[in-house]
1. Using the calculated result 18.1 for mean count of other Cβ atoms within 10 Å over residues 28-35, pick out the matching structure from I, II.
2. Using Cα Rg over 2.2 N^0.38 Å for the comparison, can you identify which of I, II gives the largest number?
3. Of the structures labelled I, II, which one yields 2.7 when distance in nm of label points 7 Å out along Cα→Cβ at positions 44 and 124 is computed from its coordinates?
4. Please state which of the structures I, II yields -2500 when helix-only ellipticity at 222 nm (-39500 (n - 2.57) for each DSSP H run of 4 or more, over all residues; to 500) is computed from it.
5. For structures I, II, which has the highest computed value of FRET efficiency 1/(1 + (r/R0)^6) of positions 20 and 172 (r between Cβ atoms, R0 = 41 Å, to 0.05)?
6. For the read-out distance in nm of label points 7 Å out along Cα→Cβ at positions 36 and 132, a value of 1.7 was computed from one structure; give its label from I, II.
7. Here log10 I(q)/I(0) by the Debye sum over Cα atoms at q = 0.16, 0.22 Å⁻¹, for residues 76-187 alone has been calculated and equals -0.80, -1.24, so which of I, II was it run on?
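Taken together, the values in this text are just the output of simple stated rules run on the coordinates, not laboratory data. In this text, all values refer to a predicted model and were calculated from it rather than measured experimentally. Cβ atoms are built from the backbone, for glycine too; each structure is taken alone.
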Structure I
Amino acid sequence: MTGRPRSVSDDAIFEAVAAVVSAVGPKGLTLAAVAERAGLTAPALTQRFGSKRGLLVAFATREAANVAGIFADARAAHPDPLTALVATLAGLPSGITTPESLANNLAFLQLDLTDPELRTHAVAQSRALRAEIAALVTEAVQGGLLTAETSPETLAADLYAAYCGAMLTWAVDGTGELSDWLTDHLERTLAPHRAQVADASR
């Protein structure tokens, strides 16, 4: 005997979680708020995830597991690995449109850093991001887009730091859209390593 089909997918619920976090932060994140955003009832969420904590753990698990798929989609859309890299990182925080929404997400990060179970998934997501960035940098070196002297691991770490730091500087005194701000900072980090820069100096 099979159960009734779910009218709202887990992915739709997790998208609702992300939207609620950006809108009101972790203190305002309730099962009722997520349910309303997803078009469900709070009891339905409780039945599926057990509790608010169960929902948050499932959300964190999904965020870490989805990294590879996000970069795979970027590779399919952008044959140039550097274009795929910048487009992916610039588009990741698409739900963050104001300094307040970034502050709400940073408040959620505090949970990731202080809750042992959530921290495990946060670490997995961070490492997966750096690994995917390094893989694209490696492809760019092999394809002659970056200089042969480029260390994929080092440049990946620098790009990841630029990505994280640029979000903070945008929130404090940045201008324009976050995606454009991120793109500019990532491109500046890549610029000294691009093969044509090296060729032009010979």
Structure II
Amino acid sequence: MTEFERHYYEPAQGHGLAHDPFNAIVAPRPIGWIGTQSAKGVANLAPYSFFNAFNYVPPIVGFASLGEKDTLRNARETGVFTWNLATRPLAEAMNASCAPVPPDVDEFQLAGLTAVPGRRVAAPRVAESPVSFECRVSQIIALQTADGAPIPTWLVMGEVVAVHIARHLIRDGVYDTAAAEPITRGGGPADYFGITEAQRFRMARPR
């Protein structure tokens, strides 16, 4: 492939396309469906498309809040949050929970979901989700550019201190990823992708 067959751009100068391709290239991405509770006791639930796992022992996950949002404020105030697996059956509810509503609105109720208290943390999890993590905030990092200029985005990292898994997803001692029907975020304005058994392939690491 020659350079003439590639679209080249520098982000600071704009991409020149109908939609920013960055999100579509770094995709599909797991969804950070984050449950928190304010210091006043108001439950909050919101999906974040910039989310992933970052460490095995102890297990650490993180999500990025683009702007000062309720989830960030709650996690900062209480020091805890939950992560809940977004699945195909829960896709519409997940989408409903991202509605731009005031801080005093409970997104669990808005999306028709059941909030269950955490066992180890004072943050609600989604009862309908087959997998949930209870997390303690380990770091909140204010992002910046390569030149050191501040960006209004915060990376919230949390140590997973408790895990809830629906028993039917554990087969012969192994968690079955496809059976949970997880959904992932694509790059278009409304693109999501599912994971199915037909997409599985195995490849052993070199030794």
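1. The value was obtained from structure I.
2. Biggest value here belongs to I.
3. Only structure I yields this read-out.
4. Details: I: -25000; II: -2500.
Only structure II yields this read-out.
5. Top value of FRET efficiency 1/(1 + (r/R0)^6) of positions 20 and 172 (r between Cβ atoms, R0 = 41 Å, to 0.05) goes to structure I.
6. Derived from II, not from the others.
7. Details: I: -0.80, -1.24; II: -0.91, -1.33.
It must be structure I, since only it matches.
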